Structure I
Amino acid sequence: MKKLYFVMALLIVASMVLTACGTPATEAPVATEAPATEAPAPTEAPATAAPTEAPVEMTKVCQVTDTGGIDDKSFNATAWKGVQDAIAQYGNVEGKYLESQQQADYEVNLNAFASEGCDLIIPVGFLLADATTAAATANPEQKYAIIDVDYLAFPNLRGSGFAIDQATFLNGYLAAGMTKTGKVGTYVGIAFPATTKFMDGFALGVAYYNKVKGTDVKVLGWDVTTRQGLEVGNFESTDDGRKMGEQLMDEGADIIMPVAGPVGLGTLAVMEERGSGMLIGVDNDWSLANPDKADFILSNAMKNMDVFVTETIGMVIDGSFKGENWIGNLENGGVGLTYGSKLGDTVPAELKAEIEALIPLIQSGEIVTLPEGVY
């Protein structure tokens, strides 16, 4: 038994010796990834300040309205459209306006804009003529462009006039061809040369139609010979427009041309209430300005003041502005006739063709659209 223990002990010792003397086992080296290196960022040239661009020089255009306000859907609104068109066309135009609540505001507003450093001041309408004269004299470096005044001569003032009689002549011919009662009417806000030209052209257009067609359409509200007619005395009161509309329609007129800015909206309201009558808008397209009443708007005598305003702003921008008087007419697009957006389709094609044929005759002077010796 002792011998067996001895042998076993001897074997264990031998095993330990062999293990200590053998080559130790090595594990397969664990693959290690080389530290990831990012590609060097491309070397940028040292940042240098970009050349400083000169700031865009803005042209500040400032409009002074008459008492009708900027949104009169007529005179002031059309002029303001010219400013907005210039903003869209040139990009570097800033438009501002001041509304005159009373005539005493004209001078105050013009002086306020002169002090503000406007590049161009636009007074709207003949009622601002005296205040504009004073302002242009006191501020010879300030540029002005007045609407509907073409008799002032200043190097810093661009005036504008419109042969609106050419456009209303066409509308008078149209009215005479469209009336069912044989009577058409007109009235004015305040009578002065720029407004009576509307009625003169209208009445002479009716007279020309009568001459050509052998008819006897009557014009109520204006007499070319006596220079007398219906006048409300303002450009604001729609109540006065209602009264005029009721009076003329009661006398038989089924087509009326108000020459009174927003006052005409009162006449339009009467037509809508009665469900009859047709109106001829002035200065801009009344069927677009009053789409809810387009069923009563036959046509428009367009006085494109926006064309004058946009053109003048362009002259200020390019440095070609100068004191002069611009006259809008059929030839240069300053005036014209547009048909109502709805009633225009009811005008016979033959009548439209006759009206179109009148245009070159007016432009050539063969047809006279104003009474001789009056203006």
Structure II
Amino acid sequence: MTRSSKTKKYMVTGGCGFIGSTFVRKAAHLGTKLLVVDKITYAANEASIASELKSDKVNMLREDICDQSKMYDVMKQFCPDAVVHFAAESHVDNSIDAPENFIQSNIVGTYSLLMAALTYWKLDCRLGQNQFKFHHVSTDEVYGDLPLEDPDDIQLKSVQKFSEITPYMPSSPYSASKAASDHLVRAWHRTYGLPVTISNCSNNYGPFQNIEKLIPKTISNAINMQKIGIYGDGGNVRDWLFVEDHIEALMLILEKGQIGETYNVGSRSEFRNIDLARLVCEKLEQFYPIAHNPKNLAGLVSYIDLIELVPDRPGHDRRYAIDPSKIERELGWRPVTGIEEGVEMTIEHFMSEICIT
């Protein structure tokens, strides 16, 4: 992929989170000067960018994006070409138990960051006003869910998918907070002219993902010979996007995305949750056979035997599916990592982290 020869300067919020840290590693590799702003909550992992922080091109501030005055001071001092906004509370189950954290971080935090960026853009930005960009990273969950027309065939190509003009119908406190933040970003563009872009992505997975998410939790539970709980009937479908493919899409949006536009990023890789868990278990067997696992005291013959259905969570959307035609057509992006390859790389990383070879 061709990159601009000019050295870019990006302020990255949530740069120690899963997707944000992957962006930081990629951008740092390309020579971009980065300022990472992260509050370092339970889901953040500063170690995921430890190597990059040794570079004189990457610095980090432990700050809360809800502090509007501080965010403005940071922008004024650093003078970024773009603000890349990843920071968010993102776990649906947690949003059901403690929605106030999601309102504060995802809505108030985005508002504070927008106000700081607007002041910086108007008063201090050394670029032309159309060169600065505020990019907001969001989720497909804002759209609600899609029907499962045939639960036995989840690789359907004729059924509905989310597009950039799909109406918002969020189901959980998490998705409602992200929908609200999307609306704020669009409003700041329409009302104040702030140059923004938005991306809504499907389910990400890959190295450094937090253990609370489906794929790493499946790996961890399997290695520890614990039950792998799958909600409901296991038939909920998600479109799985390898995180590094997502980052390539974001790089293209930052370089070539049109101001005021939204881009949906998905890989056309739909799997039922129970089938994905089975795939992870099958792949794990190649790296760490259950017969060699000293915790397999029950003598199970397959990690798949650990999978069990558990009571469904409230408001559990049945199916997400992204139509990425716009970003493919306008920016030339395509995912390159198949689900089997991506799962293998994720397992390999997780195994190396816990020193199992």
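Quick notes on this structure:
- Structures I, II, by FRET efficiency 1/(1 + (r/R0)^6) of positions 83 and 243 (r between Cβ atoms, R0 = 30 Å, to 0.05): label with the highest value: II
- If FRET efficiency 1/(1 + (r/R0)^6) of positions 115 and 323 (r between Cβ atoms, R0 = 35 Å, to 0.05) is computed and equals 0.60, the structure in I, II: II
- Looking across I, II, the calculation of mean count of other Cβ atoms within 10 Å over residues 59-66 that yields 17.2 traces back to II.
- Top of I, II by distance in nm of label points 7 Å out along Cα→Cβ at positions 107 and 163, largest first: I
- Taking mean count of other Cβ atoms within 10 Å over residues 171-178 as the criterion, the top-ranked structure out of I, II is I, with the highest value.
- Which of I, II yields 16.1 [mean count of other Cβ atoms within 10 Å over residues 99-106, calculated]: I
- Origin of the derived value -0.30, -1.03, -1.19 (log10 I(q)/I(0) by the Debye sum over Cα atoms at q = 0.07, 0.13, 0.14 Å⁻¹; candidates I, II): II
Read-outs throughout are calculated quantities, based only on the coordinates presented, and are distinct from any laboratory measurement. None of these values were measured; they are calculated from a predicted model. Cβ atoms are built from the backbone, for glycine too; each structure is taken alone.
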